[in-house]
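What follows is a set of structures for review.
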Structure 1
């Protein structure tokens, strides 16, 4: 298992970043193209991805999209592209954080440690079973009627939040702030999109949902 996959084409940045991460106790693997990164993920277990955007071949946005179509892996984008639209694109594609280059290495390590701890160490050996749903938070895997669900990072976090608060009406603002963060560059409307995607994966009739119910003018409620 590899703790962190770095997809970065700069020959000066990547080795230095690997050295700092190894000092923190992480195992690392480095690829210089998006194609190589995706190929590595097909045959190796990776727990977190650090992704550049401006890569040779397919760019980082497409890599992010491809990863989250098939894998539920926490991801931080590292990029010199600092426009708001670039940040929104990365976060809406499923990245957990977006850090501009040049970055402070201590700040980056703190972000990596916090994200890694939130996804793995804080959730070690915990299972949540609610009706036909089973969540293994240690592995960040979700199952419905004993069948694995293919979820993005945000879809998983959203499902877990709803299950933990089943039967309660959660305000849209609370859900958005909890999943995306109060300082997120994402737009609140992205919650509606993710609710739609999640319904398509867990509801027998997404247009008439049984589990994720809309409470008009307020938010959503999860029922079994």
Structure 2
């Protein structure tokens, strides 16, 4: 799962980022309303944590702009304001939930889990490609009934492939959606991760047809 945190207080933003990464989320940061709009309209996120009091463009305007652009990513508003009218304004702008500062990290996680459990046309409970299944909630991958142990990055990469079955995905596309926006990616990082993933989902099952393919000169795809 990939989360965008739009928060101008760097200490708070990095503390939330660290906590979410420990919970196996991918996290990108934006410190202004303009950065939040740019990232949210060019990258795919499963959830946006949006502070109301952002510089340049406030969070309410950011939220309205994203909804006008038909971006339906769940948005959890974060703010120090606690008056009822402020909460109403946040929800009316298109936010899905509202959390007042200060808050505990446990409550934030609970709110995030609740939003991600809501039915969405862009997310399914379990992904399946032939006899390969992935449960994004339970963090389980199986081929037939054999459980496959993956690293966090391998799991995230496989999830992205399975959500884009049969599509040829370039290395640049994979980097932008699977790795953090500001991650330091080495030239062969994608190749190494894909090679390790292929060993676990394909080479470990020599009697099954391979699922992960290299498309020479273009990228990679999952499917027969």
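No lab work stands behind these numbers, since they all come straight from the coordinates. No experiment lies behind these values; they were computed from the predicted model shown. Cβ atoms are built from the backbone, for glycine too; each structure is taken alone.
Below are the figures for this structure:
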read-out	value
When distance in nm of label points 7 Å out along Cα→Cβ at positions 99 and 163 is computed for each of 1, 2, the largest belongs to	1
Computed 4.7 for distance in nm of label points 7 Å out along Cα→Cβ at positions 67 and 131 - originating structure among 1, 2	2
Highest-scoring label, criterion being FRET efficiency 1/(1 + (r/R0)^6) of positions 11 and 171 (r between Cβ atoms, R0 = 30 Å, to 0.05), among 1, 2	2
